[in-house]
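Structures are listed in the sections that come next.
Just so it is clear, none of the values below were taken in a lab; they were calculated from the coordinates. All values reported here derive from a predicted model rather than from experimental measurement. Cβ atoms are built from the backbone, for glycine too; each structure is taken alone.
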Structure P
Amino acid sequence: MIEAEKDDSLGRRLGSSGTLLVLFYDHWFAVISLGILLSGILFGLFLPRIWRQTPDGFTPVVKVSGLDLWQARSLRRAANRHLEGGRFNEAVIAWSSAIANNLGDTEVIREALRALVAQPRVSQEHLGFGVGRAFWLLRLGKTNIADLELTLDVLGRYSLDNYVLVVGGPYRDQLSSAGKMRIERAYFDLGKKRDFGEFWDKNAALFEKDPEMMIYRNAWVVTVGNVGNPFAAQEALNSARNDPAHRILANRLQLSVSFARQDLETFADAMRQLEDEHADQLGHHVYQWLLLFSSGRQEEARELARNYSHPPATPSEVSFAAEGFHRIGLADNAIAYLEQHIRRFSFEPELWLLEGTYLMEAKRWTDLRALALAIRNDPSLQSQLDAYSYFAEAIAEGRLDRPEAASNAASRITRSAIPSQSLAREMARTLRTEGFAKIAVDILRPLKESLKDSSEFWFEYTVAAFSANSDEDILPASQRALELLPNDLSAANNHAAALIAFRSRPDEAIKLTLRVVSGRPGDNGSLLNHVLALLQNGREADAEKLLRGMNTLNLGPAGTSVYYLCWFELNTRRKEWAEARASYGRIDPHQLLNVQARWLDETFRAIPRGS
């Protein structure tokens, strides 16, 4: 009875609803409604970027939509059609778009890079595409050897030897025969003679089978001069220079040999042969300028440099040519050359850093500020040099007498990573001398562990800590510097000054100051440290004798304040309160370390009233 009532009730409700009757009894309406529902579900899966394409733990995470995947496949097919039709430029454009639609598809990247490497001649317009995608592939594949070999092939096609060593050097023993040969050639081309010799010894059986590698070997033997038979090696190199199959390579290597030996005559002969073959490169001409310049033919070198117009093919050629201009005294030409070509290779940080260095040397502060802004606005750098850009801006604004803008820029330096330790240290040194010692310390502090055994670093860190008046850094930094430089008088003097300022271990401090004043007779700064150490060891009479015999005419503001600090401590130890007040009045606390200024203030406040 209850079931029947339910059915009857349902029937009455359906009958009272025209829409529901249509839905249940009209076939096409039901089909359309179901289609709309399925379309909504399909588009919900097709449009949002919900499909992860990068490995677990990889950043940034790449997620794509169904539409992205469909477009990527379509573009990949188009790229292959262009490649089959001999339209490589169009193929690269299609591959670029396919990769942009799915940055996590390693197979598309590998396919594009293999096609690039297989081209009879690589075009410079594809350099950014090839190198950028190769490095991205290494990240995606966690530097597996197969992808590393492919990356080295790309770098080798563009003669990017520095990148070859940076990327492949740590894995050189795991590479294929071709990869090992590429590493060895890069060692020679970059002048790494010791690495070349060591790697050859490990792989002699492999390298000696290759005629071109033997040409490299002979050139290396002649260059180093103390291995094997240099005379026989030069004869073999001469023979290769006359062999049509190898003469271009042999003449190029002869240029390196002649430059290393400062042999202008042989260099000129090899250069003529390369020019006749139209095989000369920009780097060869730079070597020619430098060799002429060092041979006393400076004006000829400068004239050749000014008149050279062939465009650079790689970022390393840009930097090498700019350095060549700079070394032969054409600093403005070096800057102009960088400005002319930097946009084409803007992805290369070293070019921006080199231009920044040259602009600072030339004191072109407005141009340096413009460079800083250009660095931050260039997307190809991917924020690699943001810290440097704020550093350059801070220096420029400070030299343009805009201290507020300089401080604002300097405060932003440590918000971004600095790409190398050497750059961080260079920036810190400059910031310290430009009045931003605190920022310098902030830059150096994170390097303490990785550079724990570098005496140069700890000495720089100590100087920066003193300049920044940083209580937490002065004592440990100076102590570590002295541990690494036990015989260095400057390190001893710095640590003694730290011990004295913090009134710590006075017996150790006086041993150090005695050593320093013995090694630096007549140095007032060292002598003042010794006086303070004497006072902290209770030797007031010895301290007074030294103070009275000191020539104070050339002390300067800081030295004068420390001089009267010595008198103040001597007076208070003897309870000579009137004299102590007089000494106190001649001290500028801003010339002291913070810890000394605090001690001075506390001690002065403790002087009995009315005494």
Structure Q
Amino acid sequence: MKKNSGNFIGVDYSMWREKAEASLKGKSLSDLEGARFDGMPLPMLVSEPESPLALPPKHVSLRSDLGHAWEIASTFSTKKSLMIGLAHGVESVRTDAHLADGQALRDMLCDVNPEMVSLHIDGYETVGALRAVVKWAGESREKMHGSSTWDLGRELPKADPSAFLRHVEAWNAAFPKFSTWGVDASVWQDRGMLPLDAIALSINAAKWGIQTLLSSGQTLNEAASRCTIRLASTTDIISTAAAIRGLRVAFATMIEELGCDPESAPLWIESRTTSIYGVSDIIEDNLLRHTLMAYGAILGGADSIEVRRHDFISPAEDDTVAGEQAIRWSRNIQHILRDEAMLGRTDDPMGGSHHLDCATRWYASESLSRAKKMTSLKEWNDATLQGRRVWLSAPVFVPQGSKRGEEVLSENPEDLFYLLNHSQVEKITPPPANIQSEKLYPGKSSAISEIQTVGTAEGIDIPISFPATTTSKCSHEIYKPGLPPYLGGPYPTMYASRPWTIRQYAGFSTAQKSNAFYRRNLSAGQKGLSVAFDLPTHRGYDSDHPRVTGDVGKAGVAIDSVEDMKILFDGIPLDKMSVSMTMNGAVLPILAFYIVAAEEQGVSQEKLSGTIQNDILKEFMVRNTFIYP
């Protein structure tokens, strides 16, 4: 298909900047491009993008049949909840080694096919768990995927690494495809550590682990390929995606410096939704945040993703109705993202994004630099306490019905940190960034000559991957937002200076009831109105006409006169409000009512904004109404 955008002239960065500055009416772009609370230098528009990043390879997983092969993970403590989870699509089973003493672990796993799941055993000194899992797995041991990870993020056993070495040796021998050591940085993030420091901690601990295993006689490739790192995902989608990608690049850079080929020693990265945004008053709000966290982890390319249940602060028992519902919702967030949003079809779906690559390079470069200073438990604790103070300056939405608390920050780095329990503070000026892209692992050229695709129901071919080194520059990249053909959006600075209008299509019963509903929504953060009129109003009938008695106020609000329109917008400043109205047959009188209602508020026509939709086809198909009465 021929693209008609080719008829437009390309725009360079200076032309865009001139247009953007003019649109701000006296303000400067630097006001909008200030440093983020965490120090990430994310420009509004990347002026001179570097070549797209070629990420290091990933491990084979149970879902390597998909373009994006992440495993849906969940933690279980009872057999009943485990079997329900497996029946509903869980692929990665997490449980605790403390179940190993006795028959509990074997009983929980006895009806599970070892080759159909990946198994992850959390805990330390896991000899009992090893015996239980070996007996359960039988001859499938050599094919099984999973982990029994000795967490070096707890503390580096520098004085006596013998227990660490015994653990790795025993599990390596029993399960050749298991990850047997690594870092659970998500624990530190839940205490308040920033993602950048969590990656730096992980890189430092992983380097110590590899060097210690090398000294015990393991090969560099074997030591590096058995490592797994778990990060916490946040609602900051770009940051979460870039953190996971940046960790992968930083790890590859580190092991390459040690003499290992990153292409033969991939890193297994797990993601778990963070607890720091958790609220306990309206716990369903946690579902919305967890969805964003999972979305960011998927875009970042995590190998395994676990979404916490929304009641994690005070969880219901697993085998109760409330407990099973909480687990079901957390599980289905990923199913919807994988299957309905179709994010399971393409690996690294945001690959090539200039902003994401910029953020990825920052995470990789800065974490490698900071890792040199994250060498002890004291430094990890200090970074956690400092991270809490930085988090308090982060932009966080507080929904209606919730409020920020005024608790004093704990000075105990082992305490969990809940952001909304504390007041917001002024932003702390972060140190300047020093991105050294030339020192990062560059990745290797892909040998793929033809990009494989998967077809959708609409006949659209979705690429399974976009090899960074073989993908040519896209034709639309010569255009900029705010300039023809507007492929980047209608405004030069888009939402950075002009947030989109939040509306809810609503209207019912009488003008008084609809007005009360509108005002409640506006006080809760809605920024615009979208008015639904009832069918008699659409077709030009008054509410007392005998032909429409049964339809009055049913599918929208009934408006018969200017007085009704004045009541509908009573107390709502129409000079500050964008109003969208869906109207067909009676469009002229309804628009006239609206203009008169505004004038009686003292608002002239020039100050009114919004739309009055006149969609013949939609209204006939959906609501059987006509453009003419």
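Of structures P, Q, the largest value of relative contact order in percent (Cα under 8 Å, 6 or more apart) belongs to Q. Looking at volume of the Cα convex hull per residue in Å³, point out which structure of P, Q has the largest value. For this comparison of volume of the Cα convex hull per residue in Å³, the top structure is P.
Comparing distance in nm of label points 7 Å out along Cα→Cβ at positions 276 and 412 across structures P, Q, the highest value is found for P.
Each of P, Q could give helix-only ellipticity at 222 nm (-39500 (n - 2.57) for each DSSP H run of 4 or more, over all residues; to 500), but the derived value -22000 comes from P. In terms of Cα Rg over 2.2 N^0.38 Å, for residues 212-451 alone, the structure with the greatest value among P, Q is P. Ranked by distance in nm of label points 7 Å out along Cα→Cβ at positions 124 and 572, structures P, Q are topped by P, which has the highest value. One of P, Q was used to compute Rg and Dmax of the Cα atoms in Å, for residues 252-379 alone, and the answer was 18.1, 53. Which one was it? Checking each candidate, the match is Q.
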